[in-house]
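Below you'll find a set of structures to go through.
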Structure I
Amino acid sequence: MLAAVFAGPGRLEMRDVAEPSCPDGGSLIAIDACAVCGTDVRIVTHGHHKVRPPQVLGHELVGRVLAGELAG
């Protein structure tokens with residue numbers, strides 16, 4: 001799957017990453033759309049002490065639950 005990956009200050013790369021599996025007690029969501037927020041922009045521009053590359057960014061999303069308690 002394709003993901004926006006923070007690769008270091010000033011570097012946001014589109015990369016192919018492994019398809020995730022559904023964790024125990026969790027949910028697997030097929031992402032239909034994802035946006036970045038101001039915090040993501042600041043991380044890419046300046047870095048952040050809690051975000052170490054490589055890190056997939058984007059947490060504002062629209063999707064469908066494929067597996068887990070809420071699937072269906």
Structure II
Amino acid sequence: MVYQVIDYPEEKSAFYQMLCEQLVKYTANAPNAMAALANASAVMLAAMRDINWVGFYLVCDEQLVLGPFHEIAVKN
């Protein structure tokens with residue numbers, strides 16, 4: 001599956017509806033949870049123009065562990 005740049009609507013409810021559709025499209029057939037989370041973070045980062053990082057924290061053996069994430073380079 002090739003990722004396509006999507007023009008998300010400005011209106012908030014339409015934006016989130018389209019985002020949910022894209023998340024299902026890119027995570028439904030993932031081979032495991034980590035792959036699904038990696039795809040989800042990539043889709044969300046591409047959709048949300050005002051953020052520079054999307055990721056997940058997972059609980060593993062009662063510890064919080066950084067899971068899949070995507071970020072864009074920012075100039076400090």
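Here are some notes:
- Read-out helix-only ellipticity at 222 nm (-39500 (n - 2.57) for each DSSP H run of 4 or more, over all residues; to 500), computed value -3500, structure in I, II: I
- semi-axes √(5λ) of the Cα gyration tensor in Å derived as 22, 17, 12 - corresponding label from I, II: II
- Comparing distance in nm of label points 7 Å out along Cα→Cβ at positions 11 and 35 across structures I, II, the highest figure comes from II.
- Among I, II, structure where relative contact order in percent (Cα under 8 Å, 6 or more apart) as derived comes to 22: II
We did not get these values from a lab; they are worked out from the coordinates using the rules stated. No experiment lies behind these values; they were computed from the predicted model shown. Cβ atoms are built from the backbone, for glycine too; each structure is taken alone.
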